[in-house]
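Before anything else, here is the set of structures, which you'll find just below.
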Structure 1
Amino acid sequence: MDSKPETPALSVRLTDPAPVIAVGIFAWVVATVVVLVSGDRWADALPTCWTGVAVGVVGFTLFLMQRAAARRGNRTAQRGLT
């Protein structure tokens, strides 16, 4: 009676961060396009949009490199990315 019911593991589709990161980068790209199209009204936000895109791309690249290293079995790679 004291045993807790076993929680099922989440599917890979729900635990893979790659789609979430890609959607985030896409959102920054959309924001950049909106700022560019709107003209001078939102011109002050343009550096923020470009920075969001750049940080997203760099972060996604680092994530992909770490996941590849984890799949290769590299000892210095992060755990749980495979």
Structure 2
Amino acid sequence: MQKHTWREETEEGTKFFRATHHGGRWTYATQMRGEDEWTQSDPIQPEEWQEIRDMLWNKYQRGRCPWGFIEKIDKILAKENQK
């Protein structure tokens, strides 16, 4: 299992993101600072896939993520764009 987390500053405060890859399946969740629970996104929306892809690309450039993850997400995004 690989877990990838990052955060962004928004007008409402700090928002945390978590993308987890386990058993060939991705999960995506968000949480605002101070909240106890993560909000799961199921199914993952195309703009969320793009956020995950951008974060993984940055990690790949630093040697912290396999290229295969990016390829798989690119295929998912291509499928979404065909709809």
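Values quoted throughout were computed directly from the atomic coordinates according to the rules given, and no laboratory measurement underlies them. Everything numeric here is computed off the predicted structure, so don't read it as measured data. Cβ atoms are built from the backbone, for glycine too; each structure is taken alone.
Can you spot which of 1, 2 the value 1.22 was calculated from, given it is Rg/Rh (Cα atoms, Kirkwood Rh)?
Details: 1: 1.22; 2: 0.97.
The structure behind it is 1.
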Worksheet entry | Among 1, 2, which structure scores highest (criterion: relative contact order in percent (Cα under 8 Å, 6 or more apart)) | 1
Worksheet item: For which of the structures 1, 2 does the calculation of distance in nm of label points 7 Å out along Cα→Cβ at positions 40 and 64 return 2.6?
Response: 2
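Here helix-only ellipticity at 222 nm (-39500 (n - 2.57) for each DSSP H run of 4 or more, over all residues; to 500) has been calculated and equals -13000, so which of 1, 2 was it run on? Show your work: numbers first, answer last.
Numbers: 1: -21500; 2: -13000.
Going label by label, the one that fits is 2.
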Fill in: Comparison of 1, 2 - label where mean count of other Cβ atoms within 10 Å over residues 32-39 is highest
1
